[in-house]
Structure P
Amino acid sequence: MKIVISPDSFKGSVSAFEAALAIEKGVKKALPNAETILVPLADGGEGTMESLIATTNGRKVKAIVKDPLGSPIEAEYGWLGDKKTCVIEMASASGICLISKEKLNPMETTTYGTGELIKKALDEGCRHFILAIGGSATNDGGIGMLQSLGMKLLNESGESVAFGGKGLSEIAVIDDIDWDPRIVESEFLIASDVQNPLIGINGASNVFGPQKGATPQMVNLLEKGMNKWACLVENHTGIKLHDFPGAGAAGGIGGAFIAFFPSKIKRGIDIVIEYSGLRQALKNTDIVITGEGQIDFLTASGKTPMGVAQEAWKQGIPTFVLTGSIGEGIEILYQYGIQCVHSIVNGPMLLNEAIEKASELLSQRAEQVIRTYLSAL
């Protein structure tokens, strides 16, 4: 029997690769002779680089760049196994995980470090990029990234505007004479599930600003600044970002990619599946086991288990999902190839205990899933 094991990470507990190993251990207890193929995945957010490097035999590159508050930090990006594609997680340089809750302030936080990672990859010869833009601490419309790649964003006095969201309202001139010419020679695939526009009640500032520390007053200032920025971009490029779907992703960096880069935005899990080799692994497979920390109705919006199940469903392969907790609305998942959902928690326990024992619990539940499946054959 051939079994593909393709989980996401169980955040705060085990990585996608560790989860896959734990599941494989349980499968082998129930079925020692099973052929198992491990394809650990991510959905375009945290863990995307790790997943793509692992599944393509790639490598990591470390670089000193600016963190969201402008201080030096060691970040990293990855070269995939094809030796021509780089994957960059925005969170590595500009992530909300990099600064304390007390210091969160989207008026100050910048995407400059993300641009520095792109520049370093360009210097190394990369011209094919995958950008995972989830988990940012920023709401600067991507202006920091643009500045780091040579674009001059000037105020009325001809000086460079400040870092962060506060710089949006200062911009009077877009000067791209020193814009890195290698950008137009490159291809940028943006992993994002967000369809928010740049401006408005569903825009970057109103939706994501509060998540990144913005007070109601800050949200108003960010919205005004973002609107001014969008108007300047439209005058400069002819591209209207105001209500452009996806332009509001990651605090507006999605709009910067749309306006100034040769880019395409795709659902994160679709990009990861395309590069991971999952489709090839599924050939002649009997069952698939996937999972992540929590399963609920949001899983259907493009989370890893959903993406895996959809690919397996195309080939008539049943998918079993393992998870830490089961939320509301999972019934919708059964329409897309998911056979059943199993919680790995085997009794009353504290969250910390479940996190610590995640590998053991995954193995136990995987073993029981296989035994149940075999008994029904």
Structure Q
Amino acid sequence: MSTELPLLPEGFIRSSADYILSQQQPDGCIPWFEGHYADPWDHVEAAMGLSIAGEFAAAERAYGWLAGKQLQDGSWWAAYRDGEIDTSSQAGERRESNFVAYVATGVWHHFLIRREQAFLERHWPMVEAALEFVLKLQSPDGEIQWAVDKSGVPMEDALITGCASIFKSLECGINIAAVLGRPKPRWMDARERLGSALRDKPHRFDRTWESKDRFSMDWFYPVLTGAVAGDAAKFRLHKKWGEFVVAGLGCRCVNDEPWVTVAESCELTMALLAAGETGKARTLYRGLHRWQDKDGGYWTGYVYRDRAIWPEEKTTWTVGAMLLAADALAGLTPASRLFTSVSLTGSTSETAQDTERLDQLDQLELTGSQR
């Protein structure tokens, strides 16, 4: 009899969704955890987890909250607390391009599962304005400036992880536009130039600060988002595997600290699937359920040198990442391939053929016995 840990433990989807729901505020906002601020990117990550679990009304409240907070230029501030801009931190004084773009990924993800064109129509103005704001920050070389300050002045320089995330968001925005019959060839061109910068112009990133290559996300995000694919993706992941992955524990956040983090491990799981490394992906993911607490939340990270959970926080976006990786591995919804493949057709037919949507949560729970 196999002693291998289950891919999806019994009750995992329900308990994970319940944790996110317990943190969601009445207006739809999903903060990191109770008492902390929310940021647009992590808010969307948690909302995607709700969509996977079939909590459609709660997910739609999350997107409605974003629509209500969007600024006239299409952006959002980087941090909100209790419905207002969080001015207690520097995050509340800037607007970050990858945070703004990520709404397109979330809206497309929800549509792939829910299949309601009215949802796309309702949120098209939000998505269009967000991506137009972001593309105003693209340089002639293709990279996208990481933020604007409180006065709207670009904070010039670019992040590999942030630009890779935008690369996926542009794919999703292009697909939304196609489904609605509003093609955006300029977005397609911008995406191509951004992909070229990510693959071929490393000098366009980290120009004014110390290189971020100590962060694992800079390593695997170009694979996760489709900017690097095929043999190049496998080579990229293999090259720094020993630098970032701790056998039996997960993926390190940075290469110079003894700290593995659950969200990065989930995202690496999906990057591995995108690169065709299914065995490694399953092995990595199986070990992450040890970090789930009794309330359904997942601890953010673990310092293995000290054998200590740190920080003592259970972030909603970590739970969202766990659900996204579960979907990618087990095919729970028609959105399961969003982060493991690239499609720019705007058609959902291929995805619909890949897996049948499971509407009822008890149907989702049947996967809990999968080994």
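Since every read-out is calculated from the coordinates, none of them should be taken as a lab result. On a predicted model such as this, the values are computed, not experimentally measured, just so you know. Cβ atoms are built from the backbone, for glycine too; each structure is taken alone.
Just a few scattered comments:
- With mean count of other Cβ atoms within 10 Å over residues 54-61 derived as 16.6, matching label from P, Q: P
- Structures compared: P, Q; top value of distance in nm of label points 7 Å out along Cα→Cβ at positions 270 and 286, i.e. the largest, recorded for P.
- Source structure of the calculated read-out (mean count of other Cβ atoms within 10 Å over residues 214-221, 22.5) within P, Q: Q.
- Ranking P, Q by volume of the Cα convex hull per residue in Å³, for residues 46-221 alone, the structure that comes out highest: Q
- Value 1.04, calculated as Rg/Rh (Cα atoms, Kirkwood Rh), for residues 174-301 alone, assigned to which of P, Q: Q
- Which of P, Q yields 20, 45, 30, 6 [P(r) over Cα pairs in 10 Å bins from 0, in percent, for residues 118-181 alone, calculated]: P
- When mean projected area of the Cα convex hull in nm² is computed across structures P, Q, the figure 19.1 traces back to P.
- Entry that produces -15500 once helix-only ellipticity at 222 nm (-39500 (n - 2.57) for each DSSP H run of 4 or more, over all residues; to 500) is calculated, selected from P, Q: Q
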